[in-house]
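Laboratory data are not the source of any read-out in this text; all were calculated from the coordinates shown. Worth saying up front: this structure is predicted, and the values here are computed from it rather than measured. Cβ atoms are built from the backbone, for glycine too; each structure is taken alone.
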Structure I
Amino acid sequence: MNLEIIGVRGISLLKKGDFLNEIILECLMRMNQEIQEGDVLVIAETAIAKTEGKIIELNDMIPSSNALKLAAKTGKKPELVEAILQESKEIIKVGPNFIISETKHGFICANAGIDESNVDYGLATPIPEDPDRSAYQIMKKLKEATGKDIAVIVSDTQGRAFREGAIGTAIGVSGMCPLWDRSGEKDLYGKELKTTSIAVADELASAASIVMGQANEGIPVVLIRGLNYFKQLKNDFADIKPLIRPKKYDVFL
């Protein structure tokens, strides 16, 4: 399998009401590229939040007593902590400069996924209200415009338990299953795989993150081409839920 990872260049600073599907097609045309069957588009959650108008004005946040306590403990701004609390279902762990929480979507991540980068001062972007729905809407419009079966992944940059550094992680998906169950297949020695599931949406989000970058690269959309297993995982009604491990299986509780 030969993969191409192509940054979609020429996307200007996005704002509420922009149609990402149209912008993507226009930029690809200027790059002399066309969407092909089986392409996967990975879109940064910040781009989704901006176009959907889900921006947090930190100065509008009125810190609660709980937010003030957590701010003192973590060193974070009280207004940011209040935003984290409002986007969280549960606070999991708190320490110097970090708050690990479960978001309203069921993701376990730092700061409820709220990001202050790549937005103006005093603003922050939370995880989109429904990343699966956002992915589906863009996938559907691109499919209607091109006639091609494709997938769309909404990605976020997140850390991992007991690992340093952050990587691209899938938080929404449409057009393909995010998890590939390969149990029953054979390894190189003919042994049957028993419990091998591959988080392909996370792998693709992480690969795209290399091209997106985290600073001023200005590439919020990446096209991945050449997946030889796309047809196996094609599913217009897929969502991110298969990647979220139920709490009852949390071995660290």
Structure II
Amino acid sequence: MKPYLANFRFYEELNDFLGPGCYKKTIEYRFGGQPAIKDPVEVLGVPHSEIDLILVNNQSVGFDYRLQHGDRVAVYPVFESLDISPLQHLRARPLRVTRFMVDVNLGKLARLLRMLGFDTAYGNRLEDGEIVDLADREKRIILTRDRRLLFRKAVTHGYWVRSDDPETQLGEVMQRLDLSAQVKPLQRCLRCNGIIESVERAQVWSSLEPLTRRFYSEFYRCASCHRVYWEGSHVENMSAAIRQLIGPRS
């Protein structure tokens, strides 16, 4: 029997990571020695990248705090509306530019994020280590359905997507990260994530079908993969889909 006991309580969406019977309840945690508090938090199932604040006996502590017998630990997720600047944040500061690294199980979400103008890296053959390395190198937020990925030490910005429906996933990410003001629709290539730029008709004329040449005069091209776009019915359909996803914009 381990000789020491501490009580943990996790708040709001952090409860999604806990096992049966632990949801919104005080958890008794038995331990030996003096582990850094990050260890029992992750043993209980909560990735460090989802945590913004830990209070031990009502005092803010860092992940290196050594757990003591009798400690009462409160663990909080990211605060969107409450100012906790006097306390010790445990997450890295928000990234200056919002970029995403989407794991292999979220291809449809990646496409929706690109449609809204977000820089979204995705590859359906990437290994977990490659995802983490790319996110770290390019300062991207990892979006994943695999919570184990967020336990990796190198992950500083990540979010475990709860839903398995792509449109619900999008709403979840938009709300959690407060992204509505950053939406810039139809500015990225859905296929490769490149920037779409206006292009002279003569530059793409040879790649157009006869009916496209006849009915359209304004064209756009992806700066990366050179895919050509024009404002046909597909653009109208995408615009309608965007309105349905995020509502009318003022």
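Compute relative contact order in percent (Cα under 8 Å, 6 or more apart) for each of I, II and report the one that scores greatest.
Top value of relative contact order in percent (Cα under 8 Å, 6 or more apart) goes to structure I.
Using distance in nm of label points 7 Å out along Cα→Cβ at positions 167 and 239 as the calculated read-out, with 2.6 as its value, let me know the right label among I, II.
Attributed to the structure labelled I.
When distance in nm of label points 7 Å out along Cα→Cβ at positions 159 and 223 is calculated for each of the structures I, II, which structure yields the highest value?
For this comparison of distance in nm of label points 7 Å out along Cα→Cβ at positions 159 and 223, the top structure is I.
Quick check: 80, 37, 34 is what I get for Cα extents along the principal axes in Å, calculated from one of I, II. Which structure matches?
Going through each structure in turn, the value belongs to II.
Assuming 2.7 is distance in nm of label points 7 Å out along Cα→Cβ at positions 191 and 207 as calculated from a single structure, say which of I, II it is.
I
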